[in-house]
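Every number in this text was worked out from the coordinates using simple rules, so none of it is lab data. Treat the numbers as computed from the prediction; the structure is a model and nothing was measured. Cβ atoms are built from the backbone, for glycine too; each structure is taken alone.
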Structure 1
Amino acid sequence: MKETTENYIKNLIGPRPRDSHKGNNGRVLIIAGSEGMAGAAVMAAKAALKSGAGLVTVSISRQLFPILQTAVPEAMCMGREGILTEDLSRYDTVAVGPGIGRGESQYRMVEHLLQDYGGPLIIDADGINSLCEYGIAPSRLRMYDMQTVRGDAPLVLTPHPGEADRLLLSFRQRPVSDLGRETAARTLARLTGGIVVLKGAGTLVSMSVGQDTEIWQNPTGNPGMATGGSGDVLTGVTAALAAYSRAGGAGAPAMKLTDAVRAAVYMHGLAGDLAAARIGEIGMTAMDIADALPEAFRKIAGQ
């Protein structure tokens, strides 16, 4: 297992050219939030913007528009019902899952994205949970085949250990506690064909390469980040960097999706470390992490 280093991240993230515009800084669609969970959408959208995304659209139920447009005025809103008819190709990255709730309708939405969106698709939280609960054939012996449906299209799964257990059990594998974190991450990467981010202390990023898997451990982060919403912030950071690399922003040709995901995990942890240094680990919130993101990027970019 390798470690993601600061020098590696500095080679990926640098100052942007003076002629940058919002179009080549990445267009992100975030499908998040529901009644009682609007904060998940707020945190993901804010994190994406504070990580440099040029344009962020949030798909959420219309009654929650006022919350989003007040909390994150820079983000655009789109009704949840519009997903099935939206031209997804105009987005450089789509992220789905934080706070959307669980149910067959949520699963159908994730299924639609898996089948019809050809860019980097990030599935987190309830997106993963809905796949596990509804993405199984009537025999209940196999999970929805993401690898077959996506083909070569990039897929990123960002489970915490509980969500990883649900994924593993859906594939009739043993849980994380039995396999160990490294084996669990490698197993999920092999089974799904996606890049797997197994969150927790020393977050792991794994991807399948031919018959083998590669895995990296992240060195940044602290116990203060073990708080509700921290994963939503990571989803936003990941979406922003994935979109930036795909949109052709500065340095993007050298940044593959795996680079973007590893960089997102590193920057998320670094922002958490900066927030902890300022206010302490106890009582630190996910929004404190999001607010520290610009400082983290300035530190790495050398600005």
Structure 2
Amino acid sequence: MNGEEQIRSDLEKALSRPVKSILPIPEGHSGFTYFVDRDYVLRLPPPGARIAGPADVARQGRIMSALRSAGLPTPAIPLMSSEPTVDGRPFILMERVDGARIEETAEREKPLDIATSAVNVMKRMQALPLDKTGIGDEEPVGLRAEMMRWAMLMQRAPEELTTRAGELGGRLAAQIPVERPPTLVHGDYHFGNMLFRGADVVAVLDWEIAELGQPLLDIGCLCSMTVRRRFVDAPSPGGAVAIEMDELFTLYGVDADEMRWYVALSLYKYAAILGYNLMLHRKGRRPDPMYEGLTGTIVGMIEEGITLL
């Protein structure tokens, strides 16, 4: 029995009904995600992964369920398990949302309308009491710990691309801003992790690195996608929406000077994530040739972060 046959067999047992089709979802470059029949999406951790952090799919399910109960646009979760149930792995089964990806949406809708909806959803999410987030029992993550998390990941990226990462890291460490009260933070809040109906966000997806932490981290994520538009020949799964950082600051209601550090941190973070995934690709541990097209983006984001600070 091959992998997809095993997944289908195990899922049929969990659902107590036949499953007609299991199809890998071509979009996305970090997870093991499948369309199940026409109505559901299955999410699994990588095979053999330690079930913690980004691989803890049941934690993602708890967050999405909590947010949906609060009226926020996340998929319904009819079934999930933290036990090794499907192909020897935990799983979440989400209802498939009727929505368009950002690539299609950006061709039809006004950039400011798209960004306005995304920022409004973010602010609603951040207004939730911590005990309504699905992870209210976790300790909030401070900015120094946040920065060190990505510094450790940066060390695993190809060295030839990260020669100035230490300089950026040093500037970030020397300029850590005063912290705000913690909120739920998506951690990878960009247009590529949303589905749209018209210009309205109808689902926020991919909660792998969500945490309780500083709210301006997520507006920093959106701003880093503005910077990525400069690398016109490189792939950008985060979505190329023609919105400028100052417009995002205005929509959120934050001063540009306060945001400078958060944007620089987001650029540092995404450079570390992309570099780490490139390393995994080159070592054959998680092949995805897209990352070979991002070497200039990795270097450029580090340099832009230094310029900001």
Handout entry: Winner on FRET efficiency 1/(1 + (r/R0)^6) of positions 6 and 78 (r between Cβ atoms, R0 = 25 Å, to 0.05) once structures 1, 2 are ranked, highest first
Key = 2
Practice task
Using semi-axes √(5λ) of the Cα gyration tensor in Å as the calculated read-out, with 26, 23, 19 as its value, let me know the right label among 1, 2.
Solution key: 1
Handout entry: Structure (1, 2) behind the derived value 18 of relative contact order in percent (Cα under 8 Å, 6 or more apart)
Key = 2
Handout entry: Read-out distance in nm of label points 7 Å out along Cα→Cβ at positions 62 and 166, computed value 2.9, structure in 1, 2
Key = 1
